[in-house]
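S.K.: Below are structures written as structure tokens.
Here, each number is a calculation from the coordinates, and none is a lab measurement. Owing to the predicted nature of the structure, the values given are computational and were not obtained by experimental measurement. Cβ atoms are built from the backbone, for glycine too; each structure is taken alone.
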Structure I
Amino acid sequence: MRHLLGHFLLASFALLGARSALAHEPLSLHPDNGHYFLFRGQPTIIVTSAEHYGAVLNRDFDYVKYLDELAAHGLNNTRTFAGAYCEDAQSFNISKNSLAPAHGKFLSPWARSDQPGYAGGGNKFDLTRWDDAYFRRLHDFLAQAGRRGIIVELNLFCPFYEDSMWKLSPQNAASNVNGIGSIGREQVYTLDKNGKLLEIQLALVRKLVRELNDYDNLYYEICNEPYFGGVTMEWQRRIVDEIVAAERDLPHRHLISMNIANGAQKIVDPHPAVSIFNFHYASPPDAVAQNFALNKVIGDNETGFKGTADDHYRREAWEFILAGGGLYNNLDYSFVVGHEDGSYQYPDKSPGGGNRNFRRQMKFLKDFIHGFNFLRMMPAQDLIVSKSPKSPRVQLLAESGRQYALYVHGQTDALQLRLPPGQYVAEWMDPIAGKSLDKQSISASQASGAPPEKLAPTTFRLPKYERELVGRITRK
């Protein structure tokens, strides 16, 4: 009886969370600047350091504790996989991988059958039935995140990098009782070789879209890293079309994301319904400049493979956001089962980092950029007076003559910018310690009306700093 009562209360709280979200329309592109978001009435940039995507599909993961930790640092995003894919304990050398549930603890949208034999423990799946427990957990996850102002990226699908991952998917004929999916792992996400899986995938998309329509803190990503494992662009576009069609008769519309490439790539012929273009390991942030003309959000929603120290990931975050990016998610390996508060000490072999101090640094970045009227700002590398190839790396976002946000990586004692005439105040801050170092007033004077390339350089003397410096320059 207590078990049934618990399920009833969980479902009730989730429904209340969904209804409360109706106070605002779902996350959207900002109507005044499509490079950024509008969320609950406020211009928004997404900045977070979030767990390895198994918060919902892993029964053992305490996502409330995890979401509390994100909220405690003012971080506003989490990325989670929908349950069509999972990993094993050896995948990518990830210690205590949340995407690799313990034996029998994998939760999928598809219900279990009465036939034993699933490789990950328990009975095989029935692709014609839904698992109510999964959807209760997903609803509660969205509701709990929404109460904390956290936006959820729901990733629908993922390619199978290795046979061990394909073996664990409910879509594999060996894992279901429907005789569907007797194909190789590189054929799963195609239109013509999918072994009758396409209709199963489309049904899942429709089910998720209907279930989650009332949440404002949600957007859909089609497929994680579709540039691996045989995923075709035609299949991705078909999934986008299905989301659009499924929402057509529903009250609300949600943003759709497409993962484009590792690093950078110029987007050609984008689907008109896609509003977020995400990249992985996007350092330097060339992907932003290459695709800025699309007037859509350019995101960096996975980092890693640069060691466990904070420095690279902090630099990647600052450079990407100040290049004009609208979304940054560090892949944080300190969130695992038993340490959902982000206190896990991962081994040196971990493919990435993450820790509480880094999350404080991400909060400083998020608060810093939200302290500007960033809707009016643009990437402005042309305003930096370059010196030599040995000069420090500088990223600049600006509304010329009014407000400037700078990130400096590397040592220098002075910086020159082309500013229109006027009186300015510059505050210099340490992004590692999250504190102010110096504040100065400076005058830029010359004939007004000169184009930016003709403006005389204005020199800023910089305070002593360790290896990174952040600047906020505003006109008086």
Structure II
Amino acid sequence: MKKNDVLIARIEGINNLGFGIAKVEGQVVFVSGAADGDEVEMRIILVRKSYAVARIERLLSPSPYRLSEPFCYASACGGCAYSAITYEREKTFKEESVRYAFIKAGLPDAEILPLLSTSVTRHYRNKAQFAVAPDKNGEVAIGFFAPKSHRLVSAMDCPLQDKSFAPILRTLCDFCHRYHIKPYVEENHGGLLRHIYLRASTKGEVLLTLVLREKSLPHAEKLEALLREKHPEIVGCYLNINPEKTNVICSDDYRLLFGEPYLEDTLAGVRLSLSPASFYQVNHAAAELLYAEAKRLADLQGNESLLDLYAGVGSIGLSMADKVGELVGVEIVPSAVECAKENAKRNGIENASFYCADAGSAEALFAAVKKEKGDAYRPDVVVLDPPRKGCAEELLDYLSHTVMPEKIVYISCNPDTLARDCAYLTKNGYILSPVTPVDLFPRTGHVESVVCLTRSDKAT
């Protein structure tokens, strides 16, 4: 097999990046834009030792799962991995991806429950970070970078994003053109505007952050007047100053340009204040399903001590506070900790306390908590909601051998690291409940999951 070969193949499956999987003479070929069950004529565009990549030249026989029209017009950005297939087929793939992750991790008997979903696949994202780059005339263009590249794909009308975002982006684009605000140029570290970060609430309010290479925005007063006139839904606007040569979108330097410093929202019955740096679930309706399932699995009786790790603005822990004797939350982002404290206060929750520490480091974590709670502090239930890389083995070891909570409720956006960490915990004294996948990210290759691990001497 070599580049530019044209072959005929049947697509046997799809991976979580949205590539169809075919086999030709024993070699795996990943085919962009394919649906499982398609028969295609494909052109090989890349050959590696263990696989090849192809694009469809002709669709000979479409899959019964193929949509008549692609879900997204800007599929080149790579975000909508499953844009070629029906949502029902996508849900099947996501359940199977969770099941396969547990099999790979050595837990083939793990029970995977049916995927929970709102079935809403459009305009569910309440947060977006749009890249800014020069167009062919050197002016501001807005979109997302294509996979494994910094080639901008125009996507102001992304079908996943909140409907309010596209009009705001057009206003910002016009402003930049009128006042000659230059887009960031990665090659020479020039220009000014790097990213546009938008977050929306269920009330329809928006918090805007402009990520800049320099410390000020020319004509900022004109922008404020323009946004207040055309987009009264914007309750606050920040500048984030990021002068470094880096792929990291936001620095820690946020400066309020105008309006309110926080966005307000309600999730799982808890009123929340959200800063730009705070973690918050991007799919509000699906997060309600996720939090309800986590609370069900915790099966709290009213007198437990609950430790919420990677707490963000406290949304998960605070949603369970009415069912515990004490809530302790730990989060590494200082502004999120302050939001969590304020969220507890504004909801009248008096049994909650929050601390700033690295939840990934057991030593730092428990040093911070015990300083306030005393050496005797031992939680009955721990909630984990780590980033995609999962939990450090150090933390899992400390939890399973020193803290030894009766239950660990684990929420994860990565089935592979969830399964890996569950395998470790089941080897160290815990019994796994059925795993519930929850679709917080329809049309993409991501899936959330939640599971409860019960200490074996407490399991029934």
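S.K.: Looking at distance in nm of label points 7 Å out along Cα→Cβ at positions 61 and 413, point out which structure of I, II has the largest value.
M.R.: That would be structure I.
S.K.: Moving to a separate point now. Of the structures I, II, report the one carrying the highest value of distance in nm of label points 7 Å out along Cα→Cβ at positions 141 and 373.
M.R.: Answer by largest value of distance in nm of label points 7 Å out along Cα→Cβ at positions 141 and 373: II.
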